[in-house]
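Participant: Pasting the structures in now, so scroll down.
No lab work stands behind these numbers, since they all come straight from the coordinates. Given the structure is predicted, the values throughout are model-derived calculations rather than measurements. Cβ atoms are built from the backbone, for glycine too; each structure is taken alone.
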Structure P
Amino acid sequence: MKFDPKNDFRRALVVAVAAAVMALNIKTFVRTGGLYPGGATGLTVLIQRIGLQYFGLEIPYSIVNLLLNAFPVYVGFRYIGTKFTLFSCEMIVLSSFMTDIIPAHPLTYDTLLISIFGGLINGCVMTMCLRVNATTGGTDFISIYLSQKRGVDSFNLVLGFNAVILLVAGYFFGWDKALYSIIFQYTSTQTLRLLYRNYQQETLFIVTDKWEEVSKAIYDTCRHGSTIWAAEGGYKEDWRNVVYSVVARSDVKRVTTVVREIDPGAFINAIPTERIMGRFHQEAKD
């Protein structure tokens, strides 16, 4: 594990700000609206409410959240990356204790507004963490482990976990809150998809005479390979080479810039990729 004072301080600062915003979001929107976010946060809120309503116990958010994250954190240290997990632990610990300490300040009691703006803020917090190579904890560790180390699509697993939380919450506390929670989670997911593109891919079709240089440039830029096709032009009937490659959406701009420098006349077609199977290079967590 290498120590980079300037970069690590910046990461720690961003994570601390994200933790504060997340705690404020829970106390301002989630608690006020009686909502259930996804993952460990949603399960923590659910356990707290069950304990209070059915057993008369006010269980601290920090205790439940830290216990629920114990195994995912172990997975992070064991299989994903030490610094990645350490900064994620900073996020988990700070957000947990801040949620207990920060007083509640409801801004509105309109549940629909709470669902939309609370989900928006939650998505922004997740993006802040991911941009500095950290996570909010919980199912994020499991998702990264399954996708990077086992090649398993974890979307359905996480979706099923969140569905169970909503079913239990709906049964005990009313289906209206569970349904509003779906809006919260959907808004959060769409915000994340809009702001953070490293886990999204695009397929590039590049028609060029300098296919060797272009192929090498793609690999040097983002460590993704390519396939070369020979193709005949429909208008001039001359032969060109097509470079086919799948890259992370966040790398598309860098790749196209380099390709334009090599061959200003290259024709580039970028298509959103829904799903890939097989080996795809993903940057390892530190």
Structure Q
Amino acid sequence: MKGPQTLQQAIQFFSEYENCRMFMIAVRWADGKVRCPYCGAAKVTYLEKARLYRCYGDHPKQKFSLKIGTVFEDSPIPLEKWLPATWLLSACRNGISSYEIGRALGVTQKSAWFMMHRIRLAMQTGTFVKMGGPGSEIESDETFVGGKAKNMSAKRRAQFKVARETSMGDAALVNKAAVWGVLDREQRKVRAMVVPKVNRASLQTAVLDQVAPGSKIYTDEAKVYRSLPKEYTHEFVNHVEKYVNGRVHTNGLENFWSLLKRGLNGTYVAVEPFHLHRYLDEQMFRYNNRKDENGVN
């Protein structure tokens, strides 16, 4: 089932519960047959007034809704609000704030914030398949997310300066969160994660976990990548001299960092470090699914 393509279509389509019901059925069951989430039985009856399904299997919970088994479960917010929120969060390139979602859907900001984090949970791209392979080109880079010293008060800036001077080699991480990522040029897919430190142990472990042996790995001049195993072909470009050396560059991943920070700085403004991985999931989902079924942006 093809969903709405524009905001106007989304508003009109999801305003009717029957459309929401048919959309959820199409997404959850490829053959269009509703099955009990508890026993898997296809013998179910739709109770129209209650907006529930009834299963005739021998188990205590015979009635269930289409929310069961999804991130919408245990929420009194109807599908007519959940599905437009999901469409907006996945379609807005720079993200959308919980205040705007709340105003648009007629819910409180707290409810909108709760909804958005549930949707970000569904956007996770957990996979055990490594990226790349023999001959594949992979970009690897890291960035720092956090407030800028020039935007701090004089007192906070002084504390920040002292912390940097006493950080024993981790100065870049003071008041910052480190994010590492890889980009598969052939598939145009990104994976990113928050890392505790930007050092050889952390980043090389991340590379070994996410990139298949035989890949060509392109990085900047950071020394943490210099001793990668021989199974990888590692080339780097010195950004002091130039940013591109033939095929060797990290510009694709730099583009992703730009999109990420544009959303964090312009839309969400203040993101706590312990929630940063959720916003990474959101941005990765949009980047990795930015083309439609016809391959058009």
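Participant: Tell me which of P, Q gives 1, 7, 13, 14, 13, 13, 14, 12, 8, 4, 1, 0 when you compute P(r) over Cα pairs in 5 Å bins from 0, in percent, for residues 81-248 alone.
Facilitator: The correct label is Q.
Participant: Additional query: For distance in nm of label points 7 Å out along Cα→Cβ at positions 33 and 185, which of the structures P, Q scores highest?
Facilitator: On the way: P: 1.4; Q: 4.8.
Looking at the calculated values, the largest one is Q.
Participant: Taking distance in nm of label points 7 Å out along Cα→Cβ at positions 89 and 105 from the coordinates of each of P, Q, which one would give 0.8?
Facilitator: Of the options listed, only Q reproduces it.
Participant: Name the one structure among P, Q that helix-only ellipticity at 222 nm (-39500 (n - 2.57) for each DSSP H run of 4 or more, over all residues; to 500) of -18500 was derived from.
Facilitator: The read-out was computed on structure P.
Participant: Name the one structure among P, Q that FRET efficiency 1/(1 + (r/R0)^6) of positions 57 and 97 (r between Cβ atoms, R0 = 41 Å, to 0.05) of 0.40 was derived from.
Facilitator: Q
Participant: Same structure again: Quick one: relative contact order in percent (Cα under 8 Å, 6 or more apart) came out at 21 when computed from one of P, Q, so which one is it?
Facilitator: The read-out was computed on structure P.
Participant: Identify the structure, out of P, Q, from whose coordinates Rg/Rh (Cα atoms, Kirkwood Rh) was calculated to give 1.04. Each step should come with its number before you reach the end.
Facilitator: Values: P: 1.07; Q: 1.04.
Structure Q accounts for this read-out.
Participant: Out of P, Q, choose the structure whose coordinates give mean count of other Cβ atoms within 10 Å over residues 73-80 equal to 16.5 when calculated.
Facilitator: Details: P: 16.5; Q: 13.4.
Checking each candidate, the match is P.
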